[in-house]
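What follows draws every value from the coordinates through simple rules; no lab data is involved. What you see is a predicted model, and the numbers here were worked out from it, not measured in a lab. Cβ atoms are built from the backbone, for glycine too; each structure is taken alone.
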Structure P
Amino acid sequence: MQLSFSPEDEQFREEVASWLQDNLTGEFEKLKFRGGPGDEHMYPEERKVWEQKLADGGWTCVGWPKEYGGRGCSIEQQVIYFEEYARAGAPGRVGHIGEGLAGPTIIAFGTEEQKKKYLPGIVNGTELWCQGYSEPNAGSDLANVKTKAHFDEEKGKWIINGQKVWTSLAHESEYVFVIARTDPESVAHKGLGFFLLEMDQPKIEVRPIQQITGTHEFNEVFFDDAQCGADGIIGNPGDGWKVAMGLLGFERGVSTLGQQMLFQNELDEIISIARENGAAENPVIRQRIADAHIGLKIMRYNSMRMLSGSEDGSLHKEALIYKLYWATWHRDLGKLAMDVLGEEAEMLESAPYNLTRLQSMYLFVRSDTIYGGTNEIQRNIIAERGLGMPKEPKVQIK
């Protein structure tokens, strides 16, 4: 997708940059360049306040239609917004799951009543969302979900039972969207529902998962007769797979530009350190930095190509390569960061486990090639859905 910026777009760029320069000061100064991968635990309350500061300025949900509280920005303007957000060093967004995933899905598949109920809290930055997809036996194989939902006629509510895992920011969220099986006899992608639940209820338990970084932005979430209103299902029972795939389309869509914002900040820091400590004099390191720069540019241009999909979240086949590409690139960036740091990479600032931002990033990115669909699963998807190759044979074990 070839992008060019009109004079109006460049005027929009000046507006974004000026607002960020004026507002990313004072109490928000310490948030600069924080909140990226492996750094989600930093300043959670302050970043929630920043989310509402963005909302007050009209800088949340910039790509949403105006009738739902967004700015209705064009693709070009959304690219500009993320570029300037990165250039200013603004922090990682705690509202990104609501803004980039839940909201667009509700807009595309929800009723008008659901849009009125759920979208305003996302726009004004007061209601955070988390994602209830993965389970202990249904990670990359999402169609293997075992969480169940049945409708209680007496209560007039859906009752949810099961377990989700690797749920980012569940401990900070007001809502969760959940894939659950509405037909207990169904298998694979059939008989699923897509539900919107309030997190603050006694039948939902959140347990932190401590990671190798010493932090726990991930969680296990247990649903023990958790309740969801009759109006909390998107579409009909059985539509869950269609809605879930639409959401994953949005995940491969414009929200990827925000992800690349964080990657650029990390690469810039690595380059700065390499210049300061002399690592940039090493020709192998210089080549690896050049490769990382080129790879990030390729990632951006492929994102532009992906964004030519339709508004319901569906994307061209080229989008199938994105997860595999960025996960591998980011893992390699972590290795580059440690090699640039040299001996300092093996030293802690203080006891007991006070990692620097790049040390934490290196440890965290080991998971990039696993969550959201492992590299192996991504290659299967590319082969089967993108290239039309025969599906991998399934072995029946008796």
Structure Q
Amino acid sequence: MRRRILSGLLIPASVVLLIALVVASCSQRDDAEIVFWQFQRPDVMAGLIEEFEAENPQIKVRVETLTWQSGYEKIVMAFSSGHLPDLLEVGSTWLPKFEDQGAVEDITALTEDLHGELMMWDLATFEGRRFGIPWLVGSRVLFLNRALFTEAGLSPDSPPVTWSELLSAAERIHGLRDDVYGFGMNAGERYVLYKKFMPFAWGNGGRILSNDLSVCELNSDENIQALEFYISLKSHSVLERQDMIDEMFKQGRIGMMISGGWNLKRIPEDAPDLDFAVTFVPKPDEGGIHASFAGAEILVLPKGSRMEPAMKLARFLIAADQALRISSDVKGVQPASRQALSHPYYNENPMERLLLKQCETSFSPPPSPFWVDIEEVINTRLEECLYGNISPREALSLMEDEVNAIIR
């Protein structure tokens, strides 16, 4: 039986007006149009929709651009009111709740031919059924300051491949000057810490939950080894929020950081003279893989959608050429289409190509409807460990107990 996570919400008076606006925006539509809610830049999306309508003159599309600050709340209110768009972009960590409520269409039969063409289907698949289509994917890679590598006697053309090489490079760069740090470690902000630690755990064979999502498996030897290594970087690192780490990297004060593709756009704009490179997240010294965090933008059809025209629009948007129009602009995401890797664009932009390749060995949070609470537990205990209040073993043991209490 499905848990009705979004039903029965106690809706504060302050959002009643929001519900009214949602109802109005979805009910005042022309019979010949479909409604698409999305988060991408309006000017880029406008050109894509114009092309789609030219190819499909019988379909008109009304696009509404959501913001990351309030979009989730608006979507929740739309599901509560029952007044929904025909096609909807959601973050991959949001989808489990919407699927668990039964609020999105099962499109397994409509996507059989797409299964081999796109990456990260696991982010939209539950109990063997597909409830969304991967559109844009994102990962994290290791950024390195080539000048600091050279100054520390390291070759920037031979970046760290293993954990021990990462630790050694961080130590040598931190030894250059007091105001230079070998590595940037995140602290003091939500939604981020697990994305920086778990790549090392995933690369070492660690997990968060069992395959059936019923048991927490954080307190494992693989995860303990990974967290002990991650904490060993602290003595050569600066602990800060992601925006400050990004800024210090642009100032030439951090040798290495794990960050996302948005910096491929921001660094040349803000620090055009900075000589930097990107490489895969280092793997364990013995075995393991170059793992990283993976997220995705998923296209879903809410219950009651006009499915045929909505699927036509979805198929148009996920094609490599169309998705690349968005990713080449924002840099922080890449097409989910596997065909994108052979696109000439990536021959001319090798850093973005590496980001796309990193997606192939990246992992996402388990598709549990309780993920928001699980993430809070992981981040809280990780931060306690970072500040030396508890050991890695204690942190993972507490995480496992607390997560099991949530999911059982």
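Taking percent of Cα pairs over 39 Å apart as the measure, the highest value among P, Q is held by Q.
0.95 is what came out when FRET efficiency 1/(1 + (r/R0)^6) of positions 90 and 138 (r between Cβ atoms, R0 = 25 Å, to 0.05) was calculated for one structure; which of P, Q is it? Label of the source structure: Q.
With relative contact order in percent (Cα under 8 Å, 6 or more apart) derived from the coordinates and found to be 24, which of P, Q does the value describe?
That value comes from structure Q.
Looking across P, Q, the calculation of FRET efficiency 1/(1 + (r/R0)^6) of positions 74 and 170 (r between Cβ atoms, R0 = 41 Å, to 0.05) that yields 0.75 traces back to P. So distance in nm of label points 7 Å out along Cα→Cβ at positions 306 and 362, computed for just one structure, reads 2.8; which one of P, Q is that? For distance in nm of label points 7 Å out along Cα→Cβ at positions 306 and 362, the value 2.8 is produced by structure P. Of the structures labelled P, Q, one was used to calculate distance in nm of label points 7 Å out along Cα→Cβ at positions 154 and 386, giving 5.2. Name it. Of the options listed, only P reproduces it.
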